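In structure tokens below, several structures.
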Structure P
Amino acid sequence: MRWDWQVVGWAALALVLIAAETLAPGAFLLWLGLAAAAVFVVVLLFDVPLLAQVALFVVLSFISIQVYRRWFRDRARASDKPTLNRRADALVGQVVPLERAIVQGRGRVQIADAYWDVAGPDLAAGTPVRVVATDGMTLTVEAVG
């Protein structure tokens, strides 16, 4: 076991990357930090040339990120409020009267204190419509009944 600039350098890189994850969360730097920590252990135990160390770090970084993408990223907990930051999606299912008639597929509704552009079949103003989908900031509606 040896303690030279290469060993200390890999330990420092691992600590910096793992600490940087706390400042910029997203789990990307964590996995690079774990790869650097693995190279640190290898360099601490074995005499490995610098080019092989860098190559090992690149390979372990790639593998660790693939492990994260395959097994951890898609296993996030389901939210109890999935439409919290998607305001238009939260409106799906609501029934409101048309503020402006739908002519040539375009109209307008008022929901609470906001006006929304709507798309749907031509209908007269005041007709109750149900929001069935969203497309960006445009609500897709259909006549109720």
Structure Q
Amino acid sequence: MTIHLRAHHLLCILTYIGRGYTPAFTDNMTVIAGRISAGESIEIVEGPDEICAPRLAEANAHCFNDSVHNRDLQAAKDVGEVLQMPVHTGAKLSLDKDTLKRLRTAFAQDQVRSACHNCQWGELCTSISKNGYEGAIA
């Protein structure tokens, strides 16, 4: 199978340690992180993805906001530069151990974090990267 992710979730998965917006969101994200760890491929999508699914029924779900769309565009650009490949809607990739290591190194060095500005999870993600991604699930 293929996991459908919006581009900025490529960054979120790097520091995911089992914390999220709601229990349903966290359970879903944990399953997806496990699928990524197991080597399942990823296809980049525009708009809400498999990670967003538990939040779509919420009133005013931020998944549809222009700010989130802009976050996706910036993440795609940054991740594409690190991976030396275009990251766009329809692009397929795998986050194997080497790719995760490259992205995590870039994340820790603030090379792929322009999409993370004003994200409520920023401090947590910074803390996780400074601790060598200890406890990261993917």
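If semi-axes √(5λ) of the Cα gyration tensor in Å is calculated from each of P, Q, which structure is the one that comes out at 59, 13, 12? This value belongs to structure P.
13.2, 38 is what came out when Rg and Dmax of the Cα atoms in Å, for residues 12-91 alone was calculated for one structure; which of P, Q is it? Answer for the origin of the read-out: Q. Assuming 18.5 is mean count of other Cβ atoms within 10 Å over residues 44-51 as calculated from a single structure, say which of P, Q it is. Structure of origin is Q. Suppose you compute FRET efficiency 1/(1 + (r/R0)^6) of positions 4 and 108 (r between Cβ atoms, R0 = 30 Å, to 0.05) for every structure in P, Q: which one lands on 0.65? The correct label is Q. Supply the structure label, taken from P, Q, corresponding to FRET efficiency 1/(1 + (r/R0)^6) of positions 52 and 124 (r between Cβ atoms, R0 = 41 Å, to 0.05) with the calculated value 0.00. This figure was derived from P. If we compute relative contact order in percent (Cα under 8 Å, 6 or more apart) for structures P, Q, which one ends up with the highest value? Going through P, Q one by one, relative contact order in percent (Cα under 8 Å, 6 or more apart) is largest in Q. Source structure of the calculated read-out (distance in nm of label points 7 Å out along Cα→Cβ at positions 36 and 100, 5.5) within P, Q: P.
No value in this document is a laboratory result; all are computed from the given coordinates. The model shown is predicted, which means the values in this text are computed figures rather than measured ones. Cβ atoms are built from the backbone, for glycine too; each structure is taken alone.
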